[in-house]
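What follows is calculated from the coordinates using simple rules that are stated; it is not laboratory data. Remember, it's a predicted structure, so these values are computed and weren't measured experimentally. Cβ atoms are built from the backbone, for glycine too; each structure is taken alone.
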Structure P
Amino acid sequence: MSRRGLNEPGLAALLDLDGEIFPMVNGFWTKIDAKMVMQSDGIPHGVRYSLTLHNSSNFRILGYDNAHRFKTRRRGFETKAIEWDHVHEGNKVRRYKFESAGQLLEDFWNDVKRIRGCLKANTMVVKVMKIGIISRENYVKRTIAVAKGQYKLRDDEPKIWFETLKSMSQILSNENQDLLKLIIDHNPCSLTELEKISHRKKSNLSRTLKTLERYGIVELPKKEGRLVPRVLATDFKVEFGLNYGQSS
């Protein structure tokens with residue numbers, strides 16, 4: 001089929017954009033692929049396309065394409081779409097109704113803007129969290145001494161306390177520290193996206209992140225119905241043997 005046979009004028013222009021790559025700040029980039037193919041039920045207009053957004057690790061965050069058949073779920077049953085147009089976001093796939101090449105590009109860039117807005121919100125600087133190790137008995141004595149005016153808190157004292165190094169290590173395990181680094185490096189916009197990056201089940205991630213949230217290490221704001229993990233503490237300073245009873 002020649003370009004003259006294309007049933008939508010914008011498709012010829014889409015073909016002209018084939019192979020274009022657009023780098024953005026923070027290492028993010030987009031790519032446009034468009035090729036003429038034989039018309040079929042899956043690709044009735046005769047152009048196979050792929051519009052993708054990638055992060056600095058070359059991980060695909062978003063993809064619009066019609067390169068393959070896909071399945072959707074409707075009322076608990078899997079159905080195969082006749083036309084192959086769809087959108088990948090994280091590990092979710094949703095049906096896309098192709099109307100025109102112009103509308104396709106507009107929808108793609110609107111999603112890029114939305115996702116990059118989320119990523120920008122996740123951008124952070126180094127923040128040190130101070131952690132104290134103290135026995136339960138001494139912690140109780142410390143709080144009573146503060147209340148009675150026998151001990152004045154220093155401005156730089158920890159706000160997070162653990163009774164033992166072992167209890168702290170359960171929260172700041174190597175696995176959890178790796179998870180924090182993944183969030184910082186990839187800026188996932190949902191737990192679904194983090195599930196794909198980390199290869200950990202969403203239910204497991206949810207439990208872990210809610211525990212870390214309780215200690216102020218992460219936060220989980222909700223955006224467009226999705227929990228967006230954000231790291232609040234990048235580094236940790238641990239203090240031992242605080243002289244809680246010294247008056248000042």
Structure Q
Amino acid sequence: MKPIALNKIYNDLLNCYGKQYWWPGDTGFEIAIGAILTQSVSWRNVETAISTLKSKGLLEPELLNLKSAEEIAPLIRSTGYYNQKAKKVKNFLNWLHGYNFSFDCLKKIESSGLRDELLSINGIGPETADSILLYALSKQFFVIDAYTRRLFARIGIISGTERYSEIQDLFHKNFNGTIQDYNEYHALIVIHAKDVCKKRSICSKCCLKDFCKAFITSSKAGFCLVVFFSLTIKQSFQFGYLPL
């Protein structure tokens with residue numbers, strides 16, 4: 001991985017899209033549950049589940065903890081893999097019970113130790129743990145997801161095959177930002193990758209195309225094809241292969 005002005009990319013995205021005010025949620029617990037439920041599914045599906053839990057008064061950890069995984073599962077059906085996710089929610093609640101369900105207590109714990117504890121919970125991986133740490137607990141960990149890999153691989157900063165920790169270290173060492181900047185940067189990456197830098201990208205609308213390796217490479221290839229076909233057609237006229 002090569003050094004890059006990650007701050008410039010952040011500022012360009014911020015100028016393009018403005019602040020995203022992510023993660024939506026009234027409490028740290030609601031944000032944490034959303035982070036678990038959003039695994040492998042769009043946020044729209046998670047919103048449905050969150051609304052259902054909220055309508056039943058279950059977005060309080062003490063109350064949700066009284067429900068079994070079997071009772072939680074149908075309430076989060078919209079998120080897919082709901083039986084497995086219900087178990088993950090219960091695993092998180094069992095752990096949170098050890099801290100009296102208090103997010104204020106969690107905020108007082110040293111960051112790396114807290115991250116290790118979250119990662120020890122069955123069903124909580126690095127992306128989910130860092131989402132909880134950053135958005136629910138205001139701990140400075142950069143969240144790496146599939147959108148981050150796609151965008152920065154296309155720009156040419158990474159290959160896209162690096163380990164989660166390697167990409168995260170790149171941001172921690174090279175992005176000079178506050179906790180709020182970390183928050184905004186990840187949200188901006190998500191909206192850009194969803195709206196522009198899709199699997200089939202819309203490069204003409206990209207605010208980063210001037211230094212995007214994928215765009216520059218494809219533009220050069222396109223230019224070469226135009227020149228090639230222009231010369232081929234010209235030569236065909238000259239040698240009588242095509243009528244004038």
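If volume of the Cα convex hull per residue in Å³ comes out at 149 when worked out from the coordinates, which of P, Q was used? The read-out was computed on structure P. If relative contact order in percent (Cα under 8 Å, 6 or more apart) is calculated from each of P, Q, which structure is the one that comes out at 23? Matching structure: Q. Comparing mean count of other Cβ atoms within 10 Å over residues 89-96 across structures P, Q, the highest value is found for Q.
Computing helix-only ellipticity at 222 nm (-39500 (n - 2.57) for each DSSP H run of 4 or more, over all residues; to 500) across structures P, Q gives -17500 for structure Q.
Among candidates P, Q, the computation of P(r) over Cα pairs in 10 Å bins from 0, in percent, for residues 57-192 alone that gave 11, 36, 33, 17, 3 used structure Q. Identify which of structures P, Q gives the largest calculated value of mean count of other Cβ atoms within 10 Å over residues 33-40. Largest value of mean count of other Cβ atoms within 10 Å over residues 33-40: Q.
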